[in-house]
Structure I
Amino acid sequence: MQATEKDKESGTMSRKSGLSYLHNPGSEPLRYMTLFNLLESAAARYGPTEAFVSLFDNRKVTYTELHRDADQLASGFRRLGLVRGDRIGLWAPNGIEWVTTMYAAARGGLITVCLNPGYEANELKYCLNKCGVKALVCPDVYRTLDFYGKLCTLIPDLSSGNVEVPTLKTIIMISQQKLRGTYNYCEVLAMGDETDIEQQSEVSPDDICNIQFSSGTTGLPKPACLTHFQIVNAAYFIGKRMNLDESQQKLCLQLPLFHVFGVV
């Protein structure tokens, strides 16, 4: 915020409404684009190249496939009644569905709330209520983690909702089966059509697209909001500082995607 001469004399600062920015000359301009714009650009440039490889379940997806599926899933979210600004919880371990869901949410103007897959029912309840999560995407089980069981503990009647989490209206399970009170991930992916895809909301790079929870070292975890603009530019300039370029075609990611270090 810039002080006027009058402000300096009186010892006060003028107050301005709106977003605050620090302007400083740089070696190159910041990229004013959304996460989905970034994926579109990558798909156009690298199409059939592998974008994400999930080694633990031996699956892979190309940039073209990731772009297509994220667009289609975003359309499915719209069919479920999710609109720009709604919060969608992502409570899952690393995997192709995690990445696709994040880009789909970005495409539709939704805000991804990143949730630790190790959360117990009471921890999940706190985070869902803190952010007003409207939809939740998670697997049924993963190794020793029983996500569906924890949800049933928190919300015994999943089909009708619960006063424990009043904002949560939709649960999407990454599962091979259709579970009571939930939608199947593949079912939602298949819901969208070309009309819905073209009618999706315009999204601004200044829109919030991600909510990260702090570790809760000094109290309960606190949600921190990130915009498309912040994530795109943080990722780009971190990569540039690490001297990453097209000659390095693979990057091994051992970090959890629900954490800001992993997702950015």
Structure II
Amino acid sequence: MRTHARLTAAAAVAATVTALAGLAQAAPASGATGSDHRSLVAAAIASAKSHVAATRFGTAQGLTAVGTIVDADGTSHVRLHRTYRGLEVVGGDLVVHQDRNDAWKGTSQTLDKDLTLSTTPLVAKPDSGTLVVDATGATPRLAWRTVTGGVQSDGTPSRLETYVDARTGALIRSEQQVETADGSGQSLYSGTVPLSLTLSGSTYQLKDPTRGNTYTTDMANATDGVLCQLFGSGCKTGTLFTSPDNSFGNGTTSSRESAAVDAQYGTNETWDFYKTTFGRNGIFG
């Protein structure tokens, strides 16, 4: 696990971060792993394809699982990503609900009917454009999606998604994918603590845009070499902690997020100390 800071080095909490890295043991993030997970997914996809009136599934569509949640009573909820003739369907995801025996309990989704539209664009592909089906409105449309980066007026990173009708060239919409969100964490040593998170799409990242974009990653108990420890060179990157909601950790070592919360909170407190005491943005700011 490692905590990072843009333009800063949160050295004051480095020892804490290193110590925490070996404490937590991985826990199932979705409530099902291995063969159980594969069985849930297979059953959910089969159910979706056999209940076409409810799921709006058609022969030109494809389904891929992107998340599973299992309740205490065994009820499962499998989120499926939808494609149409190989194109991503934005706004076309669905959740299949099944009982503990994988029997159909219903679905949650927003499509009104099966997709039937041309996938041949009449507008030239823009730079870095991706062809998708935009199903967020009442009538699904073939669209070019472009993503532009930058910085917002408050210093928060920008990831602006723009959708243009690929048949007419009309602007459909622009959406900012990076937003600052209030959240909380259940830590190992400090109890429940407040966190400022980055909301990217529908995913919350353990990354604080209000404090130099400091973020915490899971190093999977790996150890950096001497060059990284002394000079910050050749360091491993780790995996950024993310969550479908704005809460991280459970206060125990059964969740690696709990240790990550301690690391991120320690960085936040260090940042605030240097800001309020010395007027500096981090140790070197």
Structure III
Amino acid sequence: MGRSHFMRRTAILFLGGSIQLIATIASLESGFGIVSLGIGIISAGFLQFVIGFALEGQPSRNDPRLRRDESVSVKNTIILFMKTRLLVATLGLFITQLDRWGLGLIGNPSLLAKYDIATRFIMIPKIIIIALAAGLVADSSRLNDKSQGRLLLFRVQKLVIFATVPLLAAASVVAFLAQETAIGAVPSLLVVTLVAVAHGSNCLTIAPVNILSGIGRPDFELRYLLPLACVVAISYGVGIISGNGMVQISIWAGAMVISSIWFSVVSNKYINEVLS
């Protein structure tokens, strides 16, 4: 992102998602059961690491060199980003990957397969929006006052909504049909709807998260991720104890919707706080 190689980033994200979907379905068909989820995650992560490092892991002739008086401030910012991104990635894995492990422990392979397929396809629009919004970090770093931040947030949020709705609708249709074609199961409209509403609402956090990162406060994202992770943990526990996978999915989806909308509403206040 620092080198503005956004197309490469998009390609790596798409590759990881595609490999994970293919590896998971292939493993399920081969009879690996719940272990298929781990096989998909590890396969995608390994290939993303190898390809990403091969493309961007070496120094570039165009990388900027910092003056000594800038190095301390930049170092502190980098440390903040590293700590924040590590925690965000861990929470994101807990929220968007362990849900399938929870369903697997409940012991309903049909529901697990339907949910996994729906999630894979419905997350594609979010991956696209995240990739397209990556440039916001650089744009936001040039903001001078809160009026500029407010205007940028409003403009980008409007674009995100206009892009998300049709993409999400198309992905939902494909996910619904894929439940039958991929595993021969009766499609579940309720599962597709819950997953689509949850991830669609979460798309509203993309713009404020990138803007806050650009103005030097990536840690503000944790203000909605930490409470969300707590509620999601409860959903896993309730689902496993009750043996009802739909209860887990419903609580998870509700938590995603409420926390995402809340953060998108209060994000303007956070941006004003930093830029004032």
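Read-outs: derived from the displayed coordinates by stated rules, not from any lab. On a predicted model such as this, the values are computed, not experimentally measured, just so you know. Cβ atoms are built from the backbone, for glycine too; each structure is taken alone.
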- For which of the structures I, II, III does the calculation of helix-only ellipticity at 222 nm (-39500 (n - 2.57) for each DSSP H run of 4 or more, over all residues; to 500) return -28500? III
- Note: P(r) over Cα pairs in 10 Å bins from 0, in percent, for residues 83-146 alone at 22, 54, 23, 1, derived from one of structures I, II, III, originates from structure I
- Task: Please state which of the structures I, II, III yields -0.75, -0.95 when log10 I(q)/I(0) by the Debye sum over Cα atoms at q = 0.19, 0.23 Å⁻¹, for residues 51-98 alone is computed from it.
- Result: I
- Item | distance in nm of label points 7 Å out along Cα→Cβ at positions 91 and 251 - highest-scoring structure of I, II, III | II
- The highest value of volume of the Cα convex hull per residue in Å³ among the shown structures I, II, III is in I
